[in-house]
Structure P
Amino acid sequence: MSESPLPLLHSPLHEVHIALGAKMADFGGWEMPIEYPASTGGGVLAEHQAVRTAVGLFDVSHLGKALVVGAGARAFINSCFTNDLDRIEAGEAQYTLCCDESGGVVDDLIQYLRSDEEVFLIPNASNTTEVVRRLQLAAPAGITVTNQHRDFAVIAVQGPRAVDVMKDLGLPHELEYMAFVDATWSAPTGESISLILCRTGYTGEYGFELLPSSEGALTLWKALSESATKYGGRPCGLGARDTLRTEMGYPLHGHELSLEISPVQASANWAVGWKKENFWGRSALLAEREAGARRVLRAITSLDRGIPRAGMELKSPNGDVVGVLTSGTFSPTLKVGIGLALVDSDFAVGDHLSLDVRGRVSEVVITKFPLVESHVR
């Protein structure tokens, strides 16, 4: 007899999404909003546009949270993950990768460096348990790794008016990109809400990510939403988050990164501290970099009305299969189909390829990352 599926987890903001009529779906074991009703000005296209031109609010509380504390915590994490924590100072965050010994990617995550004795981690939803498990197994005496997945909400405030929203609420806003602070927000109700506030995001726009306690999340969201509305902003679902990150060429684990797709293949060499003596998967990745990856991640743009989709095969002009789409969508900004693909390393920016879109040949061109201009700084 087959086991019943586990019930989906809910964000601390779940009731807000239901009240707004959001389309909900399973995302990493969490029931999360994909888009809001067109009848209220929502929908992927409108939500995407809000982020590019004004400000969008995302509930991304499904993202994992873990805390690593103890003497030597910084050095321990630096011996596990790919990026080099010695490149940053306390109060800064960094993108990194958790690899297995074969060089495959268990997860990509953000590491927040508090001190030599404390590192806070934001893994992906479905991989949090595995990342924590691996760290707990490897941790030496005196270092504790705690899964805090349910302790915090995560609210992303993204777009050119994001800083105005922060000012309205009296929150810190003069932060360098990838810097973070611990803050306390005084709500109109008189409630004091502690949170972590970081100048990060996943959209390519200027923005912040706020991590309040689960208990304070609803109050903070309501105040952020009220402010965002003043500037033409709105709540946005994970559908728009996906189109936004695809335009930027940002990888999504399970698509551009996986146990079968290494950082070398995913064009993520910049997130690897190659000079470090130790990190998980180092030997395999060094060997792959030396030999050269057979396929590497490229961006593509449609030259016709075809919309690339994940799993479609890319063909060279002579008909050979030379790649596969890892992500594909319609770009609301460019008004054309775009995608990310693993392509034979012989092909470069400017080369033309083709794919089969529902039985019709569609022409595409390999395009430089990012597909739209970045405004994160």
Structure Q
Amino acid sequence: MIIPFNRPAAMARELEYITTAVETGGIGGAGEFAAKCQALLENALGVKKALLTTSCTAALEITAMLIDSQPGDETILPSFTFPSTANAFVLRGAKPIFVDIRPDTLNIDENLIERHLTKRTKAIVAVHYAGVACELDAIVDLARGRSIALIEDNAHGLFGKYKDRHLGTFGCLATQSFHETKNFSCGEGGALLINDERFIERAEMIREKGTNRARFFRGEVDKYTWVDLGSSYAPSDILAAYLLAQLEVREKIQKLREDIWNFYAAHLREWAERCEARLPVVPHYTDQAYHMFYVLMKTGAERDRLMAHLRQAGMQSVFHYLPLHLSKMGQSFGGKKGDCPVTESVSERLLRLPFYNTLTKGELTRVVDAMEKFQPCS
């Protein structure tokens, strides 16, 4: 049987909650299950407000509107990230400024940010790659000292921590993903986390098509109407029902993923030394979210050979981000080869191994055994 890279699975009461939503007619956006998800996130993380969205992309687009990103503004972000991180601000007319990543955690290199700052810099986006925290002390100080908005793209890192504090609570705004590949999923979904209460009311309006509908439901106005920019960013309560069931058993899910990550780390250590490959680096002062397990091969050719070898053995492995600064869009903003050398090298050499909540010990053993049989070039 083929071992896929990802296999979403119901972990608890997902089907029961979906049935309840359907039977009670609560299948629209911003319903009962969404409210429960939002309250859970607020209580667990200690954020001022959490709002479910249709995707992490949608949440990022809301952040760009909330900070009033405009043409002429610049947004600092790593080149090693998903296009949504840049698109949210480009859609508002801002220019993305791509910064290279650290060679250890693969997060934005905090030591390179300052040289890219200008009087036009409106925001810094910290992407917590693989659920491992960026160096937030330095980034927070830099953003605060320049009065620049700090936004956390925490798509990988829900319930991860930096120095005992939850990711998603450092920036004025943060975003989460509940895509099918994430630790907690509803197929497609996301959340906006708000740490600066000044943004709460407007965020509710933007998410509800630019209307003050949220105030209407709270009895604060007699009618709701169009008051701001906005779009349809609230997910169906069917999705929220599925997600709530997953969030309610978050400790179980995280323990399963921690065990999978630790199995790979323990059983591939000698293999990595033999193949001159590198396993993930997790600083001791961070609590990672156990989102993925990757290996960094010595060369791009070795990575491609290993991917083909695993495919032959009946398992799927995948590469990850291509450098945004070298993409067609990135080049239109002035990106060129050599701008982010670590990103360019890592992108060619990184390989992600199968990683999902229900991955069994037998399947893990099959993956490790196949890795052990791989013969690197001498």
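Using the calculated result -5500 for helix-only ellipticity at 222 nm (-39500 (n - 2.57) for each DSSP H run of 4 or more, over all residues; to 500), pick out the matching structure from P, Q. Mind showing how you got there, number by number?
Working: P: -5500; Q: -11500.
Structure P accounts for this read-out.
Between structures P, Q, the calculation of relative contact order in percent (Cα under 8 Å, 6 or more apart) yields its largest number for Q.
Who wins on FRET efficiency 1/(1 + (r/R0)^6) of positions 109 and 221 (r between Cβ atoms, R0 = 35 Å, to 0.05) among P, Q, i.e. which is largest?
Of structures P, Q, the maximum of FRET efficiency 1/(1 + (r/R0)^6) of positions 109 and 221 (r between Cβ atoms, R0 = 35 Å, to 0.05) occurs in P.
Taking 4.9 as the value of distance in nm of label points 7 Å out along Cα→Cβ at positions 93 and 293 derived from one of the structures shown (P, Q), identify that structure. Can you show the working numbers first?
Working: P: 2.4; Q: 4.9.
That value comes from structure Q.
Given a value of 3.4 for distance in nm of label points 7 Å out along Cα→Cβ at positions 157 and 285, calculated from one of P, Q, which structure does it belong to? Don't jump to the answer; show the numbers that get you there.
On the way: P: 3.4; Q: 1.4.
Derived from P, not from the others.
Every number in this text was worked out from the coordinates using simple rules, so none of it is lab data. Values in this document were obtained by computation on a predicted structure and should not be read as measured data. Cβ atoms are built from the backbone, for glycine too; each structure is taken alone.
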